[in-house]
Structure I
Amino acid sequence: TYKVYYPGKNGLNNNVTISGTQTQAQPNSTLHIGEAGDCGTADATGGNGVFNFRLDHQAAILVFQPFTNNTAVKNCQLTKIEVTSDNDLTGTYTLDTTTGELSGTGSGKTITMTTKGSGSSANGFSLNTSAADVTTNGAYVVIRPGTHALTVRYWIKDYVTNVEGAITKTYPAFDYEKNDYYDMTANINVTDYDGSKYYMWDAQKNYWNGHEWNSAEPWQPVIDGYEGKYAQVKDNFYNNSGGGNKRYDAINSCKDLPNVNEMATYVMKGDPHWDGEKLWSAMGHLHKGGMWFKTKASISYTYYFDSQRAPNGTDMRYNGGSVSNTPKQGTPVQTYINRYFFVPALGYYSFGSFTNIGTGGSYWTSSAHPDDSNWAYCLTFSNTRVTLDGPDSSNGSYTMKFE
């Protein structure tokens with residue numbers, strides 16, 4: 001018998017390189033694995049130039065198969081997969097001449113697999129599947145065998161909104177043995193926000209009632225900067241029964257929202273953090289960006305959360321005024337993340353035009369402005385400012401209960 005060493009496309013003799021950067025051009029294809037670091041040994045038998053052997057592969061191969069039930073994520077492409085281990089996955093190894101197995105210590109703990117090619121895969125692999133399906137987006141990643149705890153980041157991109165980001169999954173320590181394939185399935189999802197919750201202040205029906213983005217006759221724009229003809233009928237119109245030199249509280253769509261004093265407390269005492277990377281979806285598309293605020297319970301640890309008085313010492317339901325704050329940048333410290341809740345930058349509608357989705361938020365309170373019956377208190381924010389004031393009640397801002 002004769003010993004056969006296959007070091008892969010980039011190896012030499014019995015030296016093997018498992019690459020930290022791997023590329024697969026088409027779903028469910030293994031054409032790249034030799035270049036990525038697949039390797040093996042065998043005992044060959046025969047003679048006179050004719051030998052027979054069966055290769056014993058010395059690498060392990062992970063087969064990633066993400067899926068989703070989120071319409072927006074299905075509309076995205078899988079652009080790359082980042083695999084990070086608690087120990088080495090990549091580097092230069094040696095095929096041991098005695099055992100035939102890989103030996104040595106690698107130099108890398110992360111592999112980046114690019115999932116782009118040509119034709120239908122030019123922008124990445126499809127995510128249009130509700131169950132793991134290797135033919136749709138199977139991606140084969142070559143790793144050093146052994147026990148690894150893995151963190152995997154699935155990078156996805158919406159080519160309409162041009163938003164790209166990662167969804168992270170963790171896999172507990174597991175012994176990935178040589179000469180085997182491992183199915184790595186993952187249900188990748190982001191929080192989806194209802195596009196029918198934009199209202200003029202305290203209107204009985206939503207801003208696009210009867211013509212929502214997913215209705216039989218959609219007028220509602222879903223992309224920033226687009227305009228639609230909105231239905232200006234009584235049920236869609238804002239409540240102007242009160243305000244103007246007096247307190248007035250919502251009785252329809254905004255009645256369960258924080259009042260102006262409570263919202264002022266979120267602004268001033270809620271430790272706002274702008275997070276430009278957190279992914280979410282709305283109306284069939286992927287977006288990112290929004291503000292973290294401390295929950296009411298968390299604020300109450302150090303400050304009396306008072307619905308009757310704002311942090312500026314006044315009852316803004318009667319006295320008017322505005323408050324603002326400068327947010328910190330980035331996600332709150334992970335240790336305390338459960339003390340916060342996320343408010344996405346869902347933008348708003350003005351005269352039928354959609355603006356600021358992904359860059360700003362606009363959220364109604366339950367309080368009309370005491371100075372004008374055509375104004376109502378609204379929380380607005382961007383990456384640099386959080387403000388509570390009284391814009392025009394005809395804006396189509398979002399209605400969401402705060403935690």
Structure II
Amino acid sequence: MRDPRLDGKGGALRSPRAWGVLPAVEEERSFDWRSPNGFLVPLIAILPGDGIGPEVTAEARRVLEALDLGLSFEEGLVGGAAYHATDHPLPPETLDLAKRADAILFGSVGDPSCDNLERGLRPEQAILGLRKELTLFANLRPAKLFPGLEDASSLRPEIARRIDLLIIRELNGDVYFGEKAMRTTPAGLREGYDMMSYDESEVSRIAHSGFQAAQRRGGKLCSIDKANVLETSQLWRDVVIETAKHYPDVALSHMLVDNAAMQLVRDPGQFDVIVTGNLFGDILSDLASMCVGSIGLLPSAALDAAGKGLYEPIHGSAPDIAGQGKANPAAAILSAAMMLRFSLNQPEAADRIEAAVATALANGARTADLGGSLSTRGMADAVLAALA
């Protein structure tokens with residue numbers, strides 16, 4: 001099987017610039033896409049994780065296998081499941097698999113039985129560790145209302161129909177990765193602190209991603225910050241403005257994060273591409289989920305500078321419904337479509353999956369989160385029927 005990411009010029013990897021989401025400075029490089037057995041077969045690491053993660057990733061894998069693209073799959077333990085088996089949420093074997101793989105399909109992490117562990121051993125540390133070890137810096141979270149789901153949105157139908165936006169969230173900096181600690185003040189009070197910081201190279205890199213994505217969409221980029229009170233955000237805004245000089249065809253605007261949260265509810269149709277930091281992006285993307293009807297419909301991609309990515313639904317592990325067949329697999333299936341588009345250069349296959357999900361929903365396929373009664377497998381069956 002020929003590597004679908006190769007162009008016709010001696011096997012150079014197609015530049016990530018073509019995808020409109022990665023830094024303009026990225027250079028083409030040679031690439032030999034071989035699995036350990038020597039065949040030209042893309043390896044997909046499947047990391048189901050906790051809660052509903054195993055259920056939804058299993059259905060996403062079924063959809064991928066139905067396309068008969070010649071993919072190979074290997075599963076690994078992650079999160080609480082990994083901790084219970086190995087005493088660590090991201091064991092070396094899983095990290096090695098993630099590094100060997102051409103792309104990663106991730107389920108979810110989070111296990112209430114691990115809530116009292118020290119922070120470094122909690123399930124959620126696995127996803128942070130993967131982002132750091134794989135240098136995944138650009139998180140893409142699209143939000144678009146599927147036809148027929150207007151009533152599921154928290155917004156009025158005439159407003160909900162206009163939702164079609166992409167949130168690009170920086171993943172390697174901000175308060176999640178800053179210095180943090182608990183200490184006792186001279187007055188004997190407990191105090192917790194977390195340091196928020198960005199350097200200009202981190203901001204410039206994600207800004208390029210935002211501008212390039214806007215070029216391939218509606219030509220509008222809104223940078224979200226809190227520049228009126230945070231030095232980190234003032235640097236963010238300054239660097240985004242400097243980067244804008246390279247993209248005269250993109251209309252740049254700025255918005256404070258509190259206003260952005262309000263505007264996402266009041267008039268989400270005004271947004272095309274949003275670029276923002278780690279903390280603000282985490283919050284705003286969850287807010288956008290209710291605008292489209294359910295968090296169970298939203299996929300995401302986390303990409304490095306060469307196009308390798310980790311793909312996951314943005315919903316959590318939902319332990320309250322785990323193992324009951326109630327979870328909506330649509331977000332995991334759509335995450336698999338993003339994987340085909342961005343890491344495996346299979347846009348036609350990605351289009352087919354996305355169209356099949358839209359058709360299934362238009363035909364009335366609904367899991368409980370959308371007011372229906374289909375099981376996790378039943379929803380995937382509806383997508384597969386539309387794919388056939």
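Bear in mind that the values in this text are calculations on the coordinates, not laboratory data. Note that the structure is a prediction, hence the values are computed from the model and not measured. Cβ atoms are built from the backbone, for glycine too; each structure is taken alone.
Going by distance in nm of label points 7 Å out along Cα→Cβ at positions 170 and 194, which of structures I, II comes out largest? Walk me through the numbers before you get to the answer.
Values: I: 3.2; II: 1.6.
For this comparison of distance in nm of label points 7 Å out along Cα→Cβ at positions 170 and 194, the top structure is I.
For the read-out relative contact order in percent (Cα under 8 Å, 6 or more apart), a value of 21 was computed from one structure; give its label from I, II.
On the way: I: 15; II: 21.
The read-out was computed on structure II.
Between structures I, II, where is distance in nm of label points 7 Å out along Cα→Cβ at positions 90 and 162 highest?
Working: I: 2.9; II: 4.0.
The structure with the largest value is II.
Name the one structure among I, II that semi-axes √(5λ) of the Cα gyration tensor in Å of 29, 26, 25 was derived from. Write down the numbers at each step before the final one.
On the way: I: 57, 23, 13; II: 29, 26, 25.
Going through each structure in turn, the value belongs to II.
Out of I, II, which structure matches -0.48, -1.11 when log10 I(q)/I(0) by the Debye sum over Cα atoms at q = 0.13, 0.26 Å⁻¹, for residues 186-249 alone is calculated?
I
One of I, II was used to calculate distance in nm of label points 7 Å out along Cα→Cβ at positions 122 and 258, giving 2.6; which?
Values: I: 4.7; II: 2.6.
It must be structure II, since only it matches.
Work out the source of -11000 here, i.e. which of I, II gives that when helix-only ellipticity at 222 nm (-39500 (n - 2.57) for each DSSP H run of 4 or more, over all residues; to 500) is computed. Provide the component values of the computation, followed by the final result.
On the way: I: -1500; II: -11000.
Answer for the origin of the read-out: II.
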